[in-house]
Structure formats: structure tokens, C-alpha cells
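The data blocks that follow each hold one structure.
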Structure 1
Amino acid sequence: MQKKEMKFPTLQEALETVPRIHGHVCSASYLGARMGLYAMKHLRLQRKRDLAVGVEILTCAADGIAAATQCSFGGGRLTHLDHGKFSAYFGNWMTGEAIRVKLNPAVDMEHILYGKTLNDFYRDLPNMTMEQAKRRKAELKKVEDRLIEKWDGMADEELFILEKADIDPNVLKAPLDQQYIPEPIQCAVCGDITESSKTIERDGQRLCKPCAGAFGE
């Protein structure tokens, strides 16, 4: 029996999903959705669950990628690689293929400049009147809409650079033992049940990271 070709969501379908995850479609989530769709076209995927993604920057783009690929942090197929780049790795863990997609530098700089303007707005917001804030926010929305409209008219190959990645796609998936607590131990301070490998010894006792003063490490 001939295998059915996997159907990818259209850009419109992906963008309709973005607000349910992210709240709205912004410039970064738009680019993330485009990036995810572009990557899936270049991997020999038979099933969506064969795809795993590692995002290299934790921005709105991650939600756009999630909307397009249906990969999620909770599902174990979306991981955060803290590399500080607007790019992502996409892997087919059944075939061993992996690719990396990054923004074209010119597009990246356009987005960075807009982001700086947006950050300036939020920095100055406490000193603005309500009317000033509304007016400035509307101006920024027009700038963002023009950017998205411009990018919408560009081909994937103009927006992105795609390259083969020399990695094992399995590193982009959360290990099965991270989906539950395989070796539970009780923190000696707060009493929370914690994975033993994530605890820290203090004065002969096992403490969870927050209680050991290592919050978020």
C-alpha cells in the first residue's frame, strides 16, 4: 500500500493557530511560522511526530514555529538551545536528517531594528500619558504591519538560509525520563518530590535547586 504524503499546514492555517498559542501574530511569530513551514518541506517526514525542533532564541518566534510544526515543549519535541540567534534546528529522528534554518542577515537586521524601537517604547512607557502611549503603539503597529507585508511578498529563499546540520536529531527531543521523575527524592528543606539528579547536596542533605540557592540553574 502506498504511503500517504504528509500534509503540511498552509501559512494561513499556521497563522490562525499562532494567536491561540501566543495571543496575537507579531513580526517574530510570523517569521517563526514561515521558518517552520519552510523547514518541514525539506525533511522527508512521514509523520509529524518524527519531527523535533531546537530553537536557538527564546522569542515569539518559538510560538510561531510551534504553530507551524505542532511541536511543543510539553510534548518533548521542541527544545530551547540558548545560542542567542534567530534560527532553529529541525530534525527527522527517524531518518537521521537534520537542517538548520536562519534568517537572511538583511531580514534579521530589519527585525532587530524594529525590536529596538519597540523596546524603547516600553522603556519610555511609564513617562507617557495614556493618549501618547496609544498613539505611539498605533504607529509601531503600522511599522510592524508593513514589515510583515513586505516579508509576505518574499520567497522563503529570500527570507531564510537553509543548511544541513551535522547533529543527531535525537538531541532535539526531550529524553523520555524527563517526562516523569525517574528517581524521586524529597527535598530536605521544602519537602517537594524532586528528581535526584537535579538536587544538590548541602551538609549531607539533598536539596532541590531553589532551596540550595541555585534557582533556574
Structure 2
Amino acid sequence: MKTGRTWIVLALTALIGAGAVAAPDLVCENPHWRFDYASDAEVLTHSFVLRNTGDQTLVIKEVQADCGCTRARVGSREIPPEGSTDLEVRFNPSGRSGEQHKQVTVISNDPEQPRFEVTIEGFVQPPIWVNPEQLWLPLSDGDEVARRITLEFDRDTAVGEASTSVGFLDLNVLELKRSRIYVVEVTAAPPYPEGRIDGAIRIDVDHPDRSRIVIPVKGYVQ
């Protein structure tokens, strides 16, 4: 009886094995990369490792980036079983700012996932970041003004004098992070002239992109 059972098990195993089809299997253990923070003046490069854990050669047919700012290339188009290659992705954030999310699609002969995606993401700061970009002042005669304008630069930058065409505003420039982050304190106290506020704050800076930052000041006094 034992011999008969053994033959049955062996026969079933052979049938299951005969039904298995050899195939490649594309694996990337870390398909997502976050660069956190970058200037729009620097080109970012990251390499993803693509592995073939299958038992047939993996053939990479095409690599597609979802944006013209992103380029990708593989070290080898054919990866043998248990082999690997690098997928190098270059992202040029020039002219972009804020949160970025870019995707690269790898098209291969993997039957389970013929389209495999890797992503890069992070925050890109423009050369000069001003917050807020406009100062809004709706005032009553008893209001006191206390506002802050933040200036952030992608490189060491000297900030000079700040001036304004709004006569009742006082300005004070503070350096928070050496040559990179500044705060302009804007203060005033009544009485104010009635009517519409329509002026600007001008700040001289030593930066290759521009030599002066102009922040509109809008509002009214009622």
C-alpha cells in the first residue's frame, strides 16, 4: 500500500511540475525614492536595482518617463535568472517648484507584470521663495499691524535695505538662517489715513536671478 501511495504522490508531483511554465520575474525592492528637498538648479540622479528572480531571461523592451524633465536608462536590456541591472533616473527640476511626483515605467517580458513602475518624489524650492507673495491689509482705525514676510534662497544671498511706498509701515529685516532665510517684520500703529491701500514693499537682494524683490501691499482703511 505504501508503495502504491508513493507512486501516486510522485505522479501528481510530475503532473504539477509539467504544468509549470518557466518565466522571468522582475523585482525592485525599493521602487520609490523621495529626495525630500532640492533646489530647481540641481539635477537629481537615483539608481533603482532591477532583479530577475525568475528562471528565464528578463528582456526590458522599453523604459518610459511620464515627463520631459525626467530621463531613464538601464544598464542592460537583458537580465539572466538571478541577475540584476541598474535603472538610472535623472530628474531636472528647472522651472518647477513645490511638491513633485514623477513616474518611470519599465516594459518587459515579465508575464505577471509587463509594466512595472518606479517613482521619485520630493519638494523643489525655486531660487527665491517669498511667503506671502502679496500683503493684504484690511484695517480699521484702531488696528495694529504685525505681519511677517519670509524670504528663502537656494544659495547664500545678502539682503539689503527694505523700503515701502506705504507711509505708515515700519520694516525690519532679520536673518534667521545665515544667508539663506530671512524674515521681514512689518509693523504699524494707528492713526491711519482713510481709503484704499495700494503700494509695495521693495527689498534689495544680491541674487543672480534678480536684484530686487517687490511685494505688493493691498487693502483699505475704514
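Using the calculated result 1.00 for FRET efficiency 1/(1 + (r/R0)^6) of positions 147 and 171 (r between Cβ atoms, R0 = 35 Å, to 0.05), pick out the matching structure from 1, 2. Structure of origin is 2. Calculating percent of Cα pairs over 30 Å apart for structures 1, 2 picks out 2 as the one with the greatest value. When helix-only ellipticity at 222 nm (-39500 (n - 2.57) for each DSSP H run of 4 or more, over all residues; to 500) is computed across structures 1, 2, the figure -2500 traces back to 2.
Read-outs: derived from the displayed coordinates by stated rules, not from any lab. Just so we're clear, the structure is a prediction, and the values are computed from it rather than from any experiment. Cβ atoms are built from the backbone, for glycine too; each structure is taken alone.
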